[in-house]
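There are structures below to look over.
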Structure I
Amino acid sequence: MSVVYILAHCDDEYAALPLILEAQAAGRDQVFLYVAENRGADLPGRRMSEVRTFLAELGLPPANADYACAGTGAYDGQVHLHLRACLAALRRRLDAIPQVEKIVIAAWEGGHADHDACAALAAVLAAERGVGIEQFSLYNRRGLKALPFQACAPIPENGSVRRLRLSPGQWLRWALLVRCYPSQASSWLGLWPSMFAGFLLRGGYGVQSLDPARLSERPHEGDLLYERRFGVTYGAVAQAVAEITGPGLRPSPGPA
């Protein structure tokens, strides 16, 4: 049985570490598929190398991570503009993976348009295969005024939270593994403190199932982080998502 991670960006998997450890302990194969392309001659290879270093640190096969949508034109920040091409590319990848048990994604939470676009891609693929989706929060602005964002904070609009326990040693290991991403040091300089402070305040790490009906709803009231920071409107994302999901996605079963 395989757990498939459909992620926008190389380093998103860092925020999924408790799920990765859980699947590893259960003896599941894990496959990491990345959707957004990076511009530049060196950056795509460098970022994938960082992902594979992270997986190797966890004792997972580095080759289990790969770009799934290369050549689609879905560059960082523009995944929602290329959903049909990305969906076709991901279908080909999933067809080659035996016994997909579950798909894992960054949450539908209005944090980054690419994350929400990948949630829609995963919902279509999960419905086609009759498997469940779990989502982990990366960052959002729900309920915030002065602060620019909060990291790894599941939003109540996405339903009940399943808590995953970590030992003190696992928490420490997770905190230190951020060193695997030197190319993204400036991003994690802001995210990392919010992440671990939030775990302390909220009582640990939690994940949620994705209800496909959420894809027809604004992630949360108020301004979304990607609207404020990246200039992408919710209307543009919602229109693109509707073009691939249609009116009647079947709810996916809960996690096994």
Structure II
Amino acid sequence: MTADRPAAVLWDLDGTLIDSEPYWMAEETLLVQRFGGTWTHEEALTLVGQGLDFSATVLQRAGVPWTSQEIIDHLTDSVMERIRGALPWRPGARELLSAVREAGVPTALVTMSIRRMAELVADAISSLDGHAAFDVIVSGSDVANSKPHPEAYLSAAAQLGVAPEDCIAIEDSPTGLAAAVASGARSIGIPLVLPLPDPDDAAAHWTVWDTLEGRTVADLAEVLSAGRAAGSHREAETESAAETGAADTRAGVQS
């Protein structure tokens, strides 16, 4: 890793690279209605960023009499059919991904969609750009723990041979952002259908951008550098507090 860029950029898929969340919501609604149930927008929002196993369980409770795997396969097939014609890019996502690849920075796709969905999108992007879009794909099929658990991000960093804290992760949902932050990656939130928590201070492990439009590799490097500087400041404060405490203890013993 060079000092002026991330060791890797780890991308979420649904809602971050492509605006596919409306497709998932529409297919969930159709599926529940198929069996006489109702599915509100508010209920659909509870599934944003979650693993498909979780989503299937919620849909079963809403009256879908299928197994979890049947629900997952049906939703995935339906959404894949919707995006097969044209990828619904989020503003600036394609341009930034291309810039990252052109800069020689490794990339990973980290998604809770199942592998064939992830590969469909990755292959479509690769066909557009004429080269592989991602060095590594970690999907919901590949992990035991869904986001907000950090397993998927930790796995992506390990497969790339880089430390998570040297990576930038890009997410759109609170659940995904929590997973990225928990992995140790410096994280960027690009909100879509759900609001994201504002960083509580400059030392927070994430930042929030309104859009990826106009963003560059230099912007990613700046976020990483700011995170490292904040981390060094926290460490210095901790060491200073420890030294002060030790001095106070010695003074108390001597008196």
Where does the value -12000 come from, among I, II, when helix-only ellipticity at 222 nm (-39500 (n - 2.57) for each DSSP H run of 4 or more, over all residues; to 500) is the thing being computed? I
If Cα extents along the principal axes in Å, for residues 35-138 alone is calculated from each of I, II, which structure is the one that comes out at 50, 24, 23? II
Out of I, II, choose the structure whose coordinates give distance in nm of label points 7 Å out along Cα→Cβ at positions 115 and 147 equal to 2.0 when calculated. II
If mean projected area of the Cα convex hull in nm² computes to 16.4, which of I, II did it come from? II
To which of I, II does the computed value -0.49, -0.96, -1.16 (log10 I(q)/I(0) by the Debye sum over Cα atoms at q = 0.12, 0.17, 0.19 Å⁻¹, for residues 99-226 alone) belong? I
Identify the structure, out of I, II, from whose coordinates distance in nm of label points 7 Å out along Cα→Cβ at positions 43 and 67 was calculated to give 1.1. I
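FYI, it's all coordinate maths here, none of it is from the lab. Here the structure is a predicted model, which is why all the values come from computation and not from measurement. Cβ atoms are built from the backbone, for glycine too; each structure is taken alone.
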